[in-house]
Structure I
Amino acid sequence: MEIGQTLQRQWEGYALYHASKFNLILHLVAVPAFIAANVALIVCLALGNWVGAIISLATMLLSIAAQGRGHSKEANPAIPFSTPSEAVARLLLEQWISFPRFVLSGLWLRAYRVAP
C-alpha cells in the first residue's frame with residue numbers, strides 16, 4: 001500500500017481508535033517523545049554518539065510500547081499489522097503526520113471532551 005493510501009486509511013479511522021481519555025492523554029505525551037527521540041537518533045548517529053543513539057532508540061521503543069498499552073484500553077482495537085514493513089510505515093506515519101494532524105485539527109480536543 002502506498003503512503004497516500006495508508007495515510008487516508010489511518011485518518012479515516014483515527015477517532016475510532018483513539019477514543020479513551022487514557023489513550024488520548026498517553027498519546028499527547030508519547031508521540032512528542034517519539035518524535036524528539038527520532039530526531040535525536042538521527043543527530044546522534046550523524047555525530048557518532050552511540051550512547052545517545054541507544055538512548056534515543058530506547059525512548060522510541062518505550063513510546064511505541066506505551067502507545068500499544070493505550071490502544072489495548074480502547075473499545076475498538078487498532079487494525080493489526082500485516083507485515084513488519086507495514087508496521088514501521090504505519091507507526092512512522094502516525095507519529096509524524098496523523099497524530100499531530102489530529103491534535104492541530106481540534107479533533108483530539110473534541111475526542112477528549114466526549115470520551116467517557
Structure II
Amino acid sequence: MKFLLDENIPLEVRKSLEALGHDVADAHSSKLKGKSDARVLDLAKKEKRLLITLDLDFSNIISYSPKTHPGIIVVRLHSPNRKKIIAAIEQFVKTINAAEIAKALIILEDTEYRIKK
C-alpha cells in the first residue's frame with residue numbers, strides 16, 4: 001500500500017511500514033510541515049496515498065467525503081505516545097486488506113477500528 005504520514009505521526013512509523021514493504025511518504029520530507037489540511041490531502045490524492053493522521057479535522061466526512069480521496073486513517077488512541085502510535089498503526093496495517101480501506105475513513109482506536117465509506 002501507499003501511505004502519506006501527516007506531520008503529527010512519528011517518523012518511526014515510516015521505517016516500520018517500509019520494513020513491511022509499503023511505499024511511505026511523510027509531510028516532513030514532502031515539505032508539507034505547517035501547511036493546510038487541504039494541501040496535505042491534495043498530495044495524498046495526487047500520489048494515491050492513504051493519509052495517516054492524528055488530526056481529528058480529517059474525521060469530518062462532510063469536509064472530507066470518503067469517496068473523494070484514497071483513504072484517511074485517523075488515529076484515536078487513549079493517552080497516545082510514540083510507542084503506542086507506532087504499534088497501533090503497524091498492527092492495523094498488518095491485518096487489514098487494502099481493498100477494505102480504499103476510499104474510506106478509518107478511525108483507529110486502541111482495541112478496534114471503524115470504517116466509513
Once distance in nm of label points 7 Å out along Cα→Cβ at positions 5 and 21 is calculated for every structure in I, II, which label goes with the largest value?
I
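Using relative contact order in percent (Cα under 8 Å, 6 or more apart) for the comparison, can you identify which of I, II gives the largest number?
Values: I: 41; II: 25.
Across I, II, relative contact order in percent (Cα under 8 Å, 6 or more apart) peaks for I.
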Parent structure of the calculated result -24000, given that helix-only ellipticity at 222 nm (-39500 (n - 2.57) for each DSSP H run of 4 or more, over all residues; to 500) is the read-out and I, II the choices
I
If volume of the Cα convex hull per residue in Å³, for residues 29-92 alone computes to 108, which of I, II did it come from?
II
Computing Rg and Dmax of the Cα atoms in Å gives 12.7, 35 for which of I, II?
II
Just checking, which of I, II has the largest value of distance in nm of label points 7 Å out along Cα→Cβ at positions 53 and 85?
I
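None of the figures in this text is laboratory data; all of them are computed from the coordinates on show. What you are looking at is a predicted structure, and each value in this text was computed from that prediction instead of being measured. Cβ atoms are built from the backbone, for glycine too; each structure is taken alone.
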